[in-house]
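Structures incoming, each one as structure tokens.
What follows is calculated from the coordinates using simple rules that are stated; it is not laboratory data. Since the model is a prediction, treat every value here as computed from it, not as a measurement. Cβ atoms are built from the backbone, for glycine too; each structure is taken alone.
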Structure 1
Amino acid sequence: MSLYHLIDNLLASGKKTALLTVLGSDKDDDLAGRKLVLSDSGIAYNEFDQDFAEILQKTVAPQFESGTSSVVEIHTENRGSLNLFFHIYSIPPRLIIFGGGHVGAALSRIASHLDFEVTVADDRPAFASQSVHPEADHLICDSFENAFEKIKPLPSDYLVIVTRGHKHDRCCLEQALSVNTAYVGMIGSRHRVKTQLAELAEAGYTAEQLSHVHSPIGLKIGAVTEAEIAISILAEIIQVRRSGSREENIQVEVLQALKTLEKEKSPAVLATIVKTLGSTPRKTGSQMIIYPDGSIKGTIGGGCTEADVRREALTCLDLGITEKIRFNLTADAAADEGMACGGTMDIYLELINQPE
């Protein structure tokens, strides 16, 4: 299987995935550009000999565990010093809504403007339909017990329980407490929620498990209408999501475009921010594809910097070379572009399907 198809499949199966690329070597030029893919299951793709691949795997283990994309230096006796870029991919977050009623419909509609993959589950055909949830990516019409089995929640998922009654809320919450997810929220009055949690505690659920439940759900913004309630819920989810230390570096459109390039064997340049210092418009791991006609997919920050990178990438295409370049975003230059930035970015320009 080709490289980016493999990465996409690993992410789709819920595996944390990382791509290691050799940016340069002081001893062996042939190593530059070689790649290694790691997942929760170990080495998934390897362009090195097995022994050296295992050395690399051990070297970047701390980065893989922390989920941090970064440049890594490795010094070896036989292969010299290597400059590596370790790109960790986060699984695209899913917003899973249990209950397709009025609040669920408002949630799926508003969430469609955010970068979530939206799934709505309800056991009533009339409330699990495309006409009610035209923006939803997936609809499940089944019992809530079966819906959980079909969805198989992941650690990156955000679960919202807004069903039509106490019985169904309890069913969804019990199953949600049995899995590890990024967020669990349940709608309901304070009295109703307090009663539910007390019953679950008596049933054997621990205080730690119950402490992860956001209920009553949503930020306190005085929400009254279904749309306002949906906004308060999504505001809380965004707050939880963005409070984490790990940035979500995956750019879905770039990954899909790379898969297309692999399939069609079309030439392009992949620009990846491999290191930043100071204030920059985009962070490490952001990517942009530059096509031979000058069109782009993705972004590394916009403005003059992005235009300069595009010109440099087209030169790389013409010369058939891969290179790493540095851009200094001085305070004056950043101000001219309307950005509150003043740092530096190291950008790796990598040929995809080198033109003949």
Structure 2
Amino acid sequence: MRVDQWVPALHRGDAIGDSARLMRDAFRAWGHQADVYALELDEDLAGDGRPFSEWRAGAASDVVILHYALPSPLSAALASHRGKRVLLHHNVTPPEFFVDHDPEMVRICAIGTEEFRGLAPHVDLGLADSEFNRRELEAAGFGRTGVLPIYLDFRRYREPSHPVLRRMLDDGRTNLVFVGRIAPNKRQEQLIRLAAYWRRFISPDMRLLLVGKLPRRRSYYDALQSFFYEQGFTPAEVVFTGHVDHAELLACYETADLFVSASDHEGFGVPLVEAMLMDVPVLAHRTSAVPDTLGDAGVQFTDGRLDEVAEMAHRLVADAALRESVLAGQRRRLQAFAPPAVEAALAGYLESL
């Protein structure tokens, strides 16, 4: 049997593309012909992924899996495909998050949501990387649904980190870290407020490290820049790294005292799992898919007083017994995302087709 995956873009370091390539390797190990096809392909991934223009339909028993996160011509191609069709839903950010900052993203996300719902009659199996996303599949009218977590290669998080960046960040300051693109739904402004409370009432010797790709349109990013200056921070205290490579990412995690997320919307939350892999305690806003990903691990908070959240953050840094208890729970939770667990679920869904 042939099992092909379609992704709009295949970029090194992108969680969806990396997961698709690991899934492909599993399919091949099980004796299937398998490739990953993309509309956009990084030059250094040529030969690993393949351009979608090279894809050709095969037997009716062959399987196509579309990784869905944004609208693209792949949706129409899946609807017209006559083999087995699977949609793997990675979530579309609700357009209302971008209303005040990026009209183009409002348009794209609105189209993406409509396109996603339109695929329901054309899919044999709807998979989602979280229970939150699976419920979206169900609400959109997809018949058969299931959960398949994003496939992460745990071994990559044991590779050497960037030595220079690690030395720079390991300077005695308390490092509060968040990883995620700079976007309104990620609520980086709440993290700046938390950092301002920390500096005023807990300790001035701290750093907020905001790791993630900067937006195409600068409105939200510029607002964040103005806000942290208004709060009296310097660029050395609130650091926007932009996109980082894997070794740099590991250095950020290795020097982190706490991973903290105020995000209002997550479809899965790969950095939550990464932080657990790197043995960093997690404090996260309990919303969307966050409870699905963390389970009973980490510490989750609901909307409430920021001072209470900041004090809990401080306890997770300073209270050794609490910190170790939280880390022990996170280590247990990681088993749900370990490669053998993900591959077992993947094999079961493939067999069901």
Structure 3
Amino acid sequence: MNVGIVGLPGAGKTTIFNALTGLRADTGYGGKGRDHMGTIKVPDPRVDTLTAMHESKRSVYAEIVFTDAVGRPEGSRPGGGLDPQVIQGMQGCDALVVVLRAFANPALAEAPEPLRDRSRFLTELILSDLGPLENRRRRIEKEAGRSREKALLERCIAHLEAERPISSLTLNEEERGQLAGFGLLSAKPLLYLLNQEEAEFPQGVPAPLQAAAQAEGYTLMGISAKIEMDIAELEPAEQIEFLRPLGVEQSARDRFVRSAYAMLDLISFLTTGKDESRAWPIRRGTTAQKAAGKIHSDIERGFIRAEVIAYDSLVALGGEKQARDAGKLRLEGKEYLVKDGDVITFRFNV
């Protein structure tokens, strides 16, 4: 799964990318127009508990790939709009994290105003979506037998012209399939990330901005890139001591990664044993047979059954044998919808 870190020029996107990934990508336009990519592990204390319980040789966490979509200064639209190269990069992402600037940037004439920038960025997404939809409408306008497609296009265009993203338009599965080829940016899951000054971070995000994000149905989080970069250099125990005076118990990085994971509508099923304890990411609503394919295609092809124990039951009872004796181990078939935290052993034959 690929999450794009995007925003208007000067919002600190690459600095955020570096703070989250631990990489040292060039900020500004030093990256020579190439997107930066980094993989982040999703914190999951369940994996740690299973590793300790089974004395596993290693712990393996779910991962998300983050892309810092880099643009070109000469490619930006007048008024600080998005570079077409950035728009193209966003189309390859499964979800978007929009960085909003809440700090003074000496390279920019305008003072920070996150509400203004949120509105501008949403407008950019809407404009990028209107073009291909309107072009398609013109191409099929006089064709017979296109009434349903025309009606869908009209609904989408009217929704965008009312300055509302496609993600807020009610669509059925067939309609979403018809629109998939357009790569509509405003249809993608989106999370706002407020890049704050170090001194302002403990105060939380401004109420008006929070209200605006909630009205659109989006999540908003605050982060200070400076604080996160300082935290990344500390040992885990020292990180807690660093964060406590700020009134938080875990880094914004960990909270952000979990929020991004949920934004993609991902859950994790778990496997455990002497060799490893691992979290496997799947889409919510995935069947047991499809989930087995995450481990290996042979397991999916030769699927017989899934032996499932809920994580909470396994931990509370102290192990698989105790869970089995207590009747907490279930045998599930191919069509079982895997739940977050299911600890699964797959039986198969090829």
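If you work out distance in nm of label points 7 Å out along Cα→Cβ at positions 19 and 243 for 1, 2, 3, which one comes out largest?
Numbers: 1: 3.3; 2: 2.0; 3: 1.4.
If we compare distance in nm of label points 7 Å out along Cα→Cβ at positions 19 and 243 over 1, 2, 3, the biggest value is for 1.
Output the label of whichever structure in 1, 2, 3 has the greatest value of Cα Rg over 2.2 N^0.38 Å, for residues 67-138 alone. Before the final figure, lay out the partial values.
Numbers: 1: 1.92; 2: 1.13; 3: 1.22.
Between 1, 2, 3, the highest calculated value is found for 1.
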